[in-house]
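In what follows, structures are represented as C-alpha cells.
Nothing in this text is a laboratory measurement; each read-out follows from the coordinates by a stated rule. Bear in mind that the values here come from a model prediction, so they are computed numbers and not experimental data. Cβ atoms are built from the backbone, for glycine too; each structure is taken alone.
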Structure P
Amino acid sequence: MASEHLEEKRQLLPDKPGVYMMKDAEGRIIYVGKAVSLKQRVRSYFLDSSRLQPKVAAMMRHVTDFEIITTDTEVEALILEATMIKKLQPHYNIRLKDDKAYPYIRLTWEEDFPRLVIARRPDASGSRYFGPYTRAQSVHETIRLLRYIFPIRNCTNQKFKNAVRPCLEYHIKRCPAPCQGLIDRESYRSMMKNVELFLEGKVDAVEKTLVQQLNDAADQMEFEKAARYRDQVRAVREITAQQKVSAEAGRNLDAISWTVSEQDAYLQVFMVRDGRLIGRESFTLTGVDGGDDHEIAKAFLMQYYDRAREIPPEILIERLPPDAGGIDQWLRDKRGGRVELKVPQRGEKQRMLAMVRQNAELARDEALRRMEIKERDRDTALLGLQHTLGLPKLPVRMECYDISNTQGTESVASMVVFTNGKPDKSQYRRFRIQTVEGPNDFLSMKEVIGRRFHHQAEDAKQLGKSRFAATPELVIIDGGRGQLGYAYQAMQEMGVQDIPVFGLAKQHEWLFEPLSPDPIILDRDSAALKLVMHLRDEAHRFAITYHRSLRTKRNLASVLDSIPGVGPARKKILRQTYGDLDTMQRASVEEMAKLPKMTHQAAEAVHRYLSEHLNPAAAPESAPLPEGDGQLSRAP
C-alpha cells in the first residue's frame, strides 16, 4: 500500500508528457520511464501487486518515492528518458552493456594528410567517425584491410613532422611518403575520399572512381600509377565479391534481431549499404528479466541510435516498440531525412531478419558457453587456492593491496576486491598515504593495512556503514617479504592476524607467508596462480591510475600558477573543464574564452603559454581528477 506521502504526490500528477523516476529508500533512482500522460502512467504502478508484471512488482517493493519532469511533447520525453538511462544506469531499466567502451574509426580530415585512428569518444575536431564497433579487433581488422587496399600513412603527427627520409612503409609500398613530399596534398586527399566512401559502404562508387583513375593514368602513359590503381581495383572486387545481398532486401538498411536468455538479450545488427552486407555487430542488453520484445526493441533503438554515426532510411526489426511513432520522429530528426521502422512478414526482408535472428542465437550460445567455462575455471581456481594455501575457508572475498608513487611524491595505495573469483569494482577503495614521508613502500603498506582494518572496526560499531565491514578470507600483498612483514605487523596491531595474508613476489610469482621462510610455488599454468596474478595486476593498475590522476592534477596546477592573468577563480574553472594539460592544449582560444570567468585575452594568454613552454607530445597522460580517500572507484 502506498504511503500517504506518495498518495498526495499521485493526486498532483499532471496530465502531460514527461519522464518519471522511481526511487528507493536510500534516494537512488532505480527506474526511469517515459509517459504520454504522467498522471495515467505513474498511477498504473500503484495497482495491487497481483495485477503487475513480476518485474514491475519486484521493483515496486523497493519504491519509496518518485519524481517527475514534464516536457512539451512525447518526443522530448523520449529523448530525456534515453539520456537519463544512459547517465544514471538505473537497476530496473534495460541497458546496453558497456555503452561507453565501443570504439570508432576516426578519419582525421582536419589534417593535411589524413590518417585512420581508433577513437573512443567522438568530438567536434573536424574528423569523420565510423562506428561504433563492439570489438576493438573489428576496428583493427577494418583498418588493416583498408591499408591493404590503399597506401594510408599510419605514423603519428610528431613522427611525420620530424621525418628526414622515407620509412620502411614507403619501401614496401604501404605509404606514399607524404612526409617527404613524394605525393601532393590533393592526390593524397583524393585517395582518402575513396577510403571514406569505402567506410560508408559505397563500394560501387569506390570501384568506379578507381577504374576512372586507372584509365586516366593509362591514357597518360603513367603505367606505374596505372598498375597501382589496377591492384586497388582488384582488391576491392575480391573483398566485395561475397558481400552481395538480394536487391529485393533493400539498398540501405539495418536489420535487427535478438534472442533472450534469463537477464540478458543478445542482439545482432546487420548493416546493408548499396545492396551489400558491409558489417555485422553484436550487442548485449542487460536487465531484461521478464521484459517483452517491445520493451527490448525500444531500449535498443534509443540507446544504439543515440550514438550511431549513421542512420539508414530503413530499419528492419522483430517487433515495433510501444512508442513507435515517437521513435520514428526522433530517428527522422537525427538523420535529417526519412526513416521507416518495419516488421517484415514475408519475402526477402523477412528471410534476412530470420538470418539475423539465427546469428543472434549463435552469439547467445557462444556467450553462455564462454560464461560456463569461466565459472568452471573460477571454481577450480578458488578450490585450488584453498587447498594449496591451506585456507580454513573458500576465499570468496579476496583483497589485494599495492603502493604507487614517484620518488615518494603523490604516494597512494589501492585496495582491490574479488568476490567469487571476479572483480567486485563497487568494493574497490583507494588511499592517499598520510603519515609516511619519502619513498617508503614498507611503512606505506603498514599504514594502509592499519587504516583498512581500523575502518572495519569502526563500521562494525555503526550500523548502516559498510564501506569496509566485510571480512576477507584471503589478503594478498603486492610485494615480497618486506611489504608482507609490515602488513602482517599492522594486522597484529588491529587484532586480525588470523585472516590469511600472503605476499606475491613478482620476480618468480612466488607466494610467501608471514612466519615461514619458504615460498609457496604454484604451478605456472594453474588456474589458482592465474587468478592471484589477475588480482595483483588489477591492484597495480588501479593504484597507477590513481597516482597518475593526482600527478596530472599537480602538474596542471603548477602550470596554471605560472600563467599571468589566471587567478584562483579561473584556475578552478580550467581544472574542472579540462582536467589535464593534454586536453587543455587541444582546446581552441575561442572555446576557452566562452568558459565562465574567462575572457578572450585570458584565453589567449593560456594558449600562448602552453604553446611556448610545453611540448604537446610530452604532455602528461590524460586522466580524470581524483576522488577523495576511501571513496568508491570504478576502474576504466
Structure Q
Amino acid sequence: MNQRSRYQTIVVLICIGSLLLVGHLFEHQIINKTYRTQAQNRTLIKRTISAARGIVYDRDQNLIVVNEPTYELEVIYREISDNMDIGTFCELLQITRADYDELLRSATAKKYFRKYIPITFLSNIDPLVFARFQEHLFQFPGFYPQLKNKRNYPYPYAAHVLGYISEVNAQDLEQNGDIYTIGDIKGTSGIEKVYEKELRGQKGFEYILKDNFGREVEKYNNGMLDKPALVGEDIISTLDIELQAYGELLMANKRGSVVAIEPNTGEILAMLSAPSYDPNQLSLGHERNTTFQSLITDSINKPFLDRSLQAKYPPGSIFKPILSLIALQEGIWYASKPMKCTGVYDVNKRRGFVQKCRDHPAPNNMQTALQYSCNTYYYQMIRDYIDRYGYNNPGEGLDELMTYLEKFGIGRSLGVDLLNELEGFRPSAAYYDKRINTREYSWKSTYILSLGIGQGELELTTLQMANLAAIIANRGYYYIPHIIKAFASDRTIDTKYTTPQSVSIDEAHFKPVIDGMEQVINAGTARRAAVPGISICGKTGTSQNSGMDHSVFFAFAPKDNPKIAIAVYVENAGGGSATAAPIGGLMIEKYLNRQIAPNRIHLETRIKDLNLTDLP
C-alpha cells in the first residue's frame, strides 16, 4: 500500500470514529432522558440505612430489651457552606449558637474524624423538631438526618446481665472496619456484647439523586441498586424477669449477689448483683455520660462490679456437702459415722491448739452433722482425706481432693455465656509448698483444716455456688450455666450448653447428703428458709471476714424433680441463717408458687427493709 492509500484509510477511520462518538453523545444527551436528568442533578449520594438491633425476651416471652426510634443529625464537615444561615439552623433545632459551636467542635475532635465522612452532630432530636427541620434541610448542605434506634428496658432490672451499647471507637474501626463505620453502635457488655454478631443485623444503603439546591429528587435508577437493612436476630433469654425483679427488691440496700439456675437445663433464672442500677440510665442520651461517670466513680457501692461473676468469696459451710460427697466416693468416710463434739476440736493436744465449734447435739451421722453444721465433724473429715497417704505426705491427698473440686467447677471458669467470669481459687500442694515450707518446717493437714468448712484460701463465685447446688439437685451432673435459651429463628444454641457434665460421684452417695440438707431446712440452721408445702434442701454458711461476717446460703427445690437451684451471698450480713437463708427461701417460694404466702409477708418486709450498705 502506497503512502496515499494509507492516508486515505486513516482519514476514513477517523471519520467513522467521529460519527460513532457523536452518535453516542446524541443518544446520551438528547434521546435518553435518564442521562439528561442525571446531568441536570448536582449530586448522587449513597445513604446508609441502619439496621435495628434484635430485641430480647425473657423465658416467658416478656420483652426485656426493645428499640426506641431516635433521630440524629450527621455532618460531613467539608460540605458545610460558608454562607449557611447558622441562626436559622440553631432556631430550627432549638439550640444556641454556643451549642452549635461546641457540637461541631466535639464532632471534629474525635480521633476517627475525617472531613469527608459523616459523623454524628446531634442525637436524640425531638420528633416534632426533627420534622420541622427536615422541611428546611436543603438550606444546610453537609447535614444529613438519620433515623436510628436506642435501647429501652421495660423492666429496670438485670443491668449486669443485659449490658449496654455504646458508639464504636477508633479501635473498633481499625479492627472491624468492614463491619462498623463512624457513628455505629455496638454491644459493650452483657448480652449486648456476647451476642453482638447476632443482635446487630446488617446495614443497608440507598442511592439518592439531589438537585443543584441540595434537595432530594428521587432514588437512583428506581432503587434497583439499593440494599435493604436486615434486622438483627431476636433472642430469648433464660431469665425469669419477675424472679429477677423480686431478687433485686430483696437485695436493695445490700451488697452481694444471687444466682438461680434451672438444674435440669443449666438455664439461669435470675442473676443479680447488688448494688445495681437501672439499665435505662445507660441508654444513649444526653445524660448518659454524666450517669456513666457517676456509676464508675462510686468506689463504695461499685455498681459496675458484677458480684455474681467477678467477686471471689470463701464459701463457708456450704462447702461441707461437697466435701461429704467426695469423701464418700473415695471411701474416706461413711454416712453413718458418728463423732463426739465437745465444742472444740483438738488440732494439737500437746500445744493446746484447738478449733472451735458451735453448741449443738452430737453429730451421730453425716445427716446430723450437716443439719447442725458441725465444724468438728468436717475438720476430722478433711484431715482424714489429706492424710490418706500419710501424715508426712499431705500434698498427694490435697491434690487428689483438688482434682475432684475442679470437676465440680471450683477454681476454674464454668464457661457461662457472659463476660468477665472469674475462676475463683482452689489451693494446691504446690501453693502451700511455696507459701509455707521452709528448711525447718513443712506444712501438714493441721495447717489447712479450715478448708474443710469452706474457709482459708478456698474462693468461689456466686455462680459457682449456685452450680454446686444444681449438681447436688441432679445427683451428680450439671449443664454449663447459660443465659441464652433460644434464637427467634430456627438456629440452635451451642451444644456445649446442652451437654451434661459429670462430677464422677456415684448417685448413691447423694442420698445422705440430700437428706442432711433437707434436715438443715426443716430443723437445722436454715429454718428461716422453710416454705410450707415445698421440700427444700439447703445449707447455710458463715464466711468469716475482718469486719462483720458474710451470710451464705445455697439450696434447691423441690427435693425430688428439682426446678430451681439457688445461691445467695450477702456481704457483712452475719450468719447464713440471718439474711441469706430467708432471701433464698423467699425466692424459691416466689418462683415455684409465683407469690408469697400472707403469713410470710412479715419476713419479706423485714428483708426488704434491711439496710446493710452503711456497714464497712
Structure R
Amino acid sequence: MNDSPSIRRELRLLLPLVPAKEKRIFLLLLALSTLMALNELAITGLVALLAAAFSSPAAVLQLPQMQGLMGLFESPLWSDTRLLVLAILVAIVGAVACKNALNLLQQWGLSSFGEGTANALRSRLLKLCLQAPYLWIVRKGTSEILFAMKASIMLNEMLTSTVFIFSNTLMVVTIMAVLIAASPLTSMIFVGVMGAGGIFLVRRFRRSIDVRSATAFQAQHHLHSLEQKSVHGLKEMRLYGREKWLLSAYEEGLARMLEAKKKQQLFMKAPITALEVLGFSTLLVVLLFLIFLQDAGMARISGIMGFLAAASWRCLPVANRLVDNTTSLRANLPFLHSIMRVLGEEKDVADRMLPLDTAGNAPLSFCDSVRFENVCFRYDDADKDALDHVSFTFRPGQMLGLVGLSGAGKSTLVNALTGLVTPSRGRILVDGTELGRHNVRSWLDKIGYVSQSPYLLDATLAENVALSRYGEEIDRDRVALCCRMAAIDFVDDLADGLDSMLGERGVRLSGGQAQRVAIARALYPGPELIIFDEATSSLDMRNERAILDTILSLRDTVTMIIIAHRLTTVENCDSVIWMENGAIRMTGSVHEVLPRYMIRLEQAECQTIARN
C-alpha cells in the first residue's frame, strides 16, 4: 500500500506532541538503557570468565585483563582458584541484581512515559473536539474522533516498544562490539551472519505484518462503527427489526478481525523463531570455520566458542525482544496513524479554535440590539450560499419567530447567531460590537438553547437541569425554581424528586416532559436570550400547547427566538421572519407575515402532491 504508514514518519510526527515532562523521562530512559547495556556486557563477560575458570583456572590468570588486575593489587584470589571462582560468581550475582533493579526502574519510567504521553494525546483529542469549529467536527465525524481516542490506549504499548527497540539495539551493538574487539575475524562472521539474517527476517515478514495489521485495524474500525450504531441507534434498529442483521454483521466483523489477528500474530512470532535457529546455526558456522579453515587447536576453539556461546546466551533473548518490539510496533502502527490523521488537521483549525471559558474573552453586553448586516454563509463544497445577505435586527425583550420550509436556512442562521459557524461575508453585531472568536464565549454565556431532541444524561433530574453549569456545585434552590418556571409538574411523581434518575436519553420521561427539562436547563444559567429550535415539532397537539403555554409564561422574563414549522408556535410572537432559499423573504408582524406564508405552505404542499 502506497499510503501505508511509516514507523519513522509517524514517530517524527508524534515527537512534537510528547509533553515536556515525558520528553525528560524519555531522555532518562535512554541514559538508563546505556547503563543496562553496559551491565549486560558485564554479565556476559563474567559468565564467559566463570566458564573458563571452571575449565582452566590457570589459563584465566594468563588473560591480559587478569594480569592487569594482578598488577594493581595483591589478593589471595590469585593463589587460590576456588576463591577466584567464588569472587566471579559473587560478581555475577551482583550484576544480575543490578540488572533487575535497572529493569524495575526502566519499567517505572516506561509506564510514566507511555501512559503520560497517551493520556496527554487523549486529552488533546478531547480538547480538539471541544474547541474545534463546529462544522469541522460535523465533517470529520464524532465517530472518527472517538475511535482516535480509543486508539490512544494502544499508544502506551507502542511507545514502550519504541524505547525497548533503542534499549535492545544498544545492548546488542555493545555486546557485538566487544566480541569483535576480542576476536575480530570469528566475531565478524558471527555478527555479520546474525545481523544480515535478522535484517532479512524483519524485511521478509514486514509486508505480511503490515497487510494483516491493516486488515485487523479496518475490522476493528468497522466494529467500532457497528457499536456506535447499536448503542446510539438502538431504538430505530429495534423498531425496524434490524437486530439480527446488526448482530450478524458484528459477528462477521469479529470473525474477520480474529482471522487477521491470528495471521498477524503468526507473522510477528515467525522472525523470533527463525532468529533462534539462526543464532545457533551461526555458532555452527563459526566452529566449522575454526576447524576446517584455521585448523585451530582445542584450547583456542574452547576460548572463542565459550565466549560466543555466552554472548549468544545473552544476545539472543535481547535480539528476540528487539525483533518482537519491532514487529509489535508495526502491528500497532495503523492505530498511531489514525491518531495522527486527526491531530494532523489541528493546525488547519488552530486559528479558529474557540476558548474553553470566558477567561480572557472580551465582555459583551446585550442591552440594545442584535443586528445581522448582509450575513452570508456557504458550507464546504456547496454550490450556493446557505445564508444569502441576511439582514435584520431584534432587541431585548422581544419574542421573534423564524419560519420557512425545510432547507430555508433557519438552523444555519441560528448557528451563525450562536457562533457555531462564522459568516463568509457580512457581520453580526451585539450592541454594536462584532461577534467573533474573541467574544463568542461571553455571548454564549447569555444564551439558553432548547432543541427539538434535547440531550438528556443518564443522571438525576437536578444534574440534567444544571448541565449548563457542568462541573460546578449544583444550586438545588435554583434547580427547583427553574423547574417551576418550566412548568415541570411531575417532580412529586418521581420516586426521588430532583434526585430521580431519568435514564439513558431521558427514557423514563415523555416527549413533553423531556422538553420541559430542556427548558429548565436553558433557564438555569439565567440567560438573556433563549432559542427554541423546533422545540415543539415532535410533540402531539396537547403537549405542544402545554410547552407553548410555558414559553409564553417566560415572555416578560427573557428575550426569545422561536424557530418553527407549525404556525401556532409563532402566532404570539412580536414579529416574524420568513426565510426562503437562505434569504429573508419577508419580515414583519404576525398579521403581516403569516397569512402570506400560509399561502406558500399550501403551494409547497400542492407541488409535493403533484410530484408524487
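Figure out for me which of the structures P, Q, R the number 45, 38, 29 belongs to, where semi-axes √(5λ) of the Cα gyration tensor in Å was derived from the coordinates. Here the read-out was taken from P.
Could you tell me which structure in P, Q, R was used to calculate distance in nm of label points 7 Å out along Cα→Cβ at positions 193 and 481 as 8.7? Please report the intermediate quantities before stating the final value.
Numbers: P: 7.2; Q: 1.8; R: 8.7.
Label of the originating structure: R.
Work out which structure the value -9500 belongs to, where helix-only ellipticity at 222 nm (-39500 (n - 2.57) for each DSSP H run of 4 or more, over all residues; to 500) was derived from one of P, Q, R. Computing helix-only ellipticity at 222 nm (-39500 (n - 2.57) for each DSSP H run of 4 or more, over all residues; to 500) on every structure in P, Q, R gives -9500 only for Q.
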